[in-house]
1. For structures P, Q, calculate Kirkwood radius over Cα pairs in Å, for residues 30-69 alone and state which one comes out highest.
2. I have 22.5, 75 for Rg and Dmax of the Cα atoms in Å, for residues 38-101 alone, calculated from one of the structures P, Q. Which structure is it?
3. Any idea which of P, Q comes out highest on distance in nm of label points 7 Å out along Cα→Cβ at positions 14 and 62?
4. When volume of the Cα convex hull per residue in Å³ is calculated for each of the structures P, Q, which structure yields the highest value?
5. Given that helix-only ellipticity at 222 nm (-39500 (n - 2.57) for each DSSP H run of 4 or more, over all residues; to 500), derived from a single structure, equals -6000, which label among P, Q identifies that structure?
6. Using the calculated result 0.20 for FRET efficiency 1/(1 + (r/R0)^6) of positions 22 and 118 (r between Cβ atoms, R0 = 41 Å, to 0.05), pick out the matching structure from P, Q.
7. A value of 2.7 was derived for distance in nm of label points 7 Å out along Cα→Cβ at positions 54 and 78; which structure in P, Q was it taken from?
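Taken together, the values in this text are just the output of simple stated rules run on the coordinates, not laboratory data. A quick note: this is a predicted structure, and the numbers were derived from the prediction, not measured. Cβ atoms are built from the backbone, for glycine too; each structure is taken alone.
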Structure P
């Protein structure tokens, strides 16, 4: 899935769109996507000026956006302007390695459970072979007025 397809599914836009490409999807099971991290990211000017590091919460957000793409593919739907995909919870978040400009994040997200409109995922983000972040994510879709 390229950036054009991602833009049709996710409402996020620069500077908050954190998925550049989907590498693979196993419908209803797992997805692998990537985010190219560049020095041009707006958060690097303040986090930290002397040693730029991607904020951990943005790695979690990148995994959640990846999870949303898996959900939409699994359900066979594209969200409309009245649908929002929200975090419902984050458990066991661990940050193992700093992510710096020039790194490429590879997000592996698997669907663990879907019940009553709540989706639970296991996500691992890597740079090369090193784990940068891992967490269990819970997300839900809601209709807004």
Structure Q
């Protein structure tokens, strides 16, 4: 990830900077810090685009699973209609159709839940990364402001 690389570089820049005697402050190369922050700003939109893509893919999986469930139900209904001539065949067809519908609903539910969990994990990871980045940026800016005082 470019963001993590840039943050590591920012941290390295701060750690390798000259220390102000008798304080916890350091003197940093302003141009280098600003360059790193600019790279972070340009990388964040890409992460957001990736998150949007994941959400779109999740929706596509949900729609596909619903279409598949409808197709399975329609297939089951056609099978029932074709075998309606004899009562024994009708009974068996109904049983089969119900099993297929139940199976389709179960599979559809599992696919939806899996897609939701996957998207939630990705978004949670992204949120955590962005939160960490924001904290590090705020800490860096705070130190820069403290240096000005």
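1. Q
2. This value belongs to structure Q.
3. Evaluating distance in nm of label points 7 Å out along Cα→Cβ at positions 14 and 62 on every structure, the highest lands on Q.
4. P
5. This value belongs to structure P.
6. Working through the options, I get structure Q.
7. P
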